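Novice: Input: structures, listed below.
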Structure I
Amino acid sequence: MSQMFQSVKIGEMEIKNRFVHSATHEVMADNNGRITDELTKRYKNLAKGEVGLIIPGHMYVHPLGNAHHGQMGIHNDDMIPGLKRLADTIHENGGKVAFQLAHGGRQTPKQMIGTQPLAPSKQSRDPVTLNKPQQMSEELIEETIEAFAAAAARAVEAGSDAVQIHAAHGYLICEFLSPFFNKRKDKWGGSDENRFRLIKEVIKRTKSRLPDDIPVIVKMNTNDYTPFKGITPDLAAVYAKWMTVLSVDAVEISCGTYYTFHTIRGEIPVPEMAAGLPMWMRPVAKVKLNFQKKGNIFKDAYNLDAAKKIKPNMGDTPLILVGGMRKLSQMEEIVENGDADLISMSRPFIREPFLVKRFQEGKSTEASCVNCNKCFAAMFNSIPIKCYEKGLPGF
């Protein structure tokens, strides 16, 4: 039997296969961040489709970290009943679930939270929101650390099998880890050790609030792709080693921030992306997006080279690889070679929630996603996620 269909353990949690649904913002929560029937239906299908571990879209742990319209919240106890309904739905259909805990940081639009977004440092305006962030005080940093820990406790109360700390894609924890975003000179910046301090405290505080059998997973950038040096594969390898010392149970590696389109690869749907921005920003956005097209050609397994640098630093801690995973044969080869332990996908599952089941039954050997990225553009237009290969509504 292919290793992809063999069970694997992350900490004390056993997963029936090595397929992971990577957290994907669904734009399906209500205006208060509560779970909707639309959300539970999406994850019911993924569980029925035999995805071993399902990580739903990022959940904001603090009101000032609410980064998107339709984003799920885990910031107060009122969220627990809906989150429990989501976890129960996944369990009833044979899946395991890890809630992803997140804070939008400087990538949180000002209009979402009514104030300047938070960041480790206040330099420069965000290239998408054009908001200038405010530098976090010691009090706000402490409040945020506690918010992650409290959210983790809510996740367990709601029935989540694990939690994932979102430290990728230019959101708050990624910003603290990155030399590009973090220009502080106090204990929270100025060296790799100091830039690592926030996630270190989040991990420690989170683990202190969880039962021993609940795994803690981290999602981390391998490359920020920022104009000047940020997180690189070499630095990510250092961070991954430090995470294993803190007894993190698995690390998922990804890449990219708002500064480029390099979080994903393939087509850049310029008109659809630009339409999601205020009218006065659209001309400049179109120029920037068209400029990025040449460097965004789709490539299979585009985080694999970074994984080969990072995995040797992780000992027995599982590495979850996301990014351009399409062919079952390539996934099998990566796992058999020991370059990753689990394979994570996002866009293929938007188009084919039953993809793993099709792989297992021999009905398919490759995801049918065409990398048009119109699903990504839907998010910018606050349109619920699904495959929009034939066009977004109104286009």
Structure II
Amino acid sequence: MSPTPPSSETPQPSLTPSRGALAAAAVAVVVAAMLLRGPVTCIGPMAESIVKVFSITYPQYGTLAALPIAAFGIFSFFAAALGARLGVKRAVLVSLLIVFAGAAARLTSDWNLFLAASLAVGAGIALLNVILPAAIKNWFGTHTASMMGLYTGVIGLSGAIGGLTSVPLVNLAGGIHGTLAAWAAAALAGALAWAVLAPAAAGRGRAGERSCGAAKRTPFVRLLKSRTATALIFVMGLQSLLVYTVGAWLAPFLSARGLSGEAAGFWFFVFLATGLPSSILTPAFMRLVKSEALAALILGALYLAGIGGWLLGGVWLLPASVAAGASQGAMLSAAMLLMARKSADSSEMLAISALSQGLGYIGAGFGPLVFGIVLEKTASWGLCFLLTALAVAAWSAAGVVASRSSRLL
């Protein structure tokens, strides 16, 4: 894999943090990443309780469920400007405080305020989705790939913890406010941890802050003229579309094939759980194959094999769920790694991260919708999964195109 060339811009101050400062930065990133999905995934298991507590209809609950994806897309576009103005360290702190404010405001009995608070939680997470990868690129140097793998693995773990602990916390506290209060406390703890650990990890004062993106900003227009940047937008966008589409429809598909709800849920869990270690191991995988293009093709082939196994059913469900799960987990890590390698500095990283995630999450929202429309019109699960397979093939093609250049601009 070709190394990222040095930026042609004005040289930035060299950041060479000590081993202790690097460890502190790693802890800060992990703690922040633990807030990137849990405050959202905790809502689903409480659906019935939320409907009863607020005396709302299911369509109203559907609005609540749709807010995070919408927020992830819309507010991602503001992250680059925030990072450029404040530097990523302070921008992350502001974003964490937004998550905390939203999470705390969800401790309300007013439905409209609950919706607004949930939107704030999604907005804060959207900013973190974009800015944290820039912090990783800026601080970890030769360890960027390993840290990016750990970061994406923790994102998956956050979502799993949010879903698994939601109902137990409701039962423990005797209501939904137990779960909501726990995530508000976690957001506050994350903000405090970042405030204490992240500045010490960078250790460069104003110069370090400028090197984190406050000195200049890469315009979106420049990126949209770059073939590599456009390919990376598709790499990020298509993996998001696949995650949300398969996440929405895999269990219903398996149930329609005759599996019980518990069995369908189990195979969905296998699919998600397999993605956690594969996210962390993606940097090692890419080093092993020694080719970004080949890595994209292998991951695409694994996902396609998984889709084929799901359609066959029976004894093929285990290898199919593992293959597709490993691929989907690695796809996010691969997208982050490609953006880090192709961007010359944290300014470019902020810009491509904001643009790709903003467009990606907006596009991802259409995946489950199109799948459902096609299913309703044709009653053909096979056709729906054929369209899913085409999205997988397009992801691999975008990865191959992105691999052909060593830099964004």
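Read the figures in this text as sums done on the coordinates, not as results from a lab. On a predicted model such as this, the values are computed, not experimentally measured, just so you know. Cβ atoms are built from the backbone, for glycine too; each structure is taken alone.
Novice: Can you say which of I, II returns -9500 when helix-only ellipticity at 222 nm (-39500 (n - 2.57) for each DSSP H run of 4 or more, over all residues; to 500) is computed?
Specialist: The value was obtained from structure I.
Novice: Out of I, II, which structure matches 19.2, 56 when Rg and Dmax of the Cα atoms in Å is calculated?
Specialist: This value belongs to structure I.
Novice: Out of I, II, which has the highest value for Cα Rg over 2.2 N^0.38 Å, for residues 115-330 alone?
Specialist: Comparing I, II by Cα Rg over 2.2 N^0.38 Å, for residues 115-330 alone, the maximum is at II.
Novice: Taking relative contact order in percent (Cα under 8 Å, 6 or more apart) for each of I, II, which is largest?
Specialist: Comparing I, II by relative contact order in percent (Cα under 8 Å, 6 or more apart), the maximum is at II.
Novice: Moving on. Here Rg and Dmax of the Cα atoms in Å, for residues 283-378 alone was calculated and came to 15.7, 49; which of the structures I, II was it taken from?
Specialist: Value 15.7, 49 for Rg and Dmax of the Cα atoms in Å, for residues 283-378 alone corresponds to I out of I, II.
Novice: Name the one structure among I, II that mean count of other Cβ atoms within 10 Å over residues 91-98 of 19.2 was derived from.
Specialist: For mean count of other Cβ atoms within 10 Å over residues 91-98, the value 19.2 is produced by structure I.
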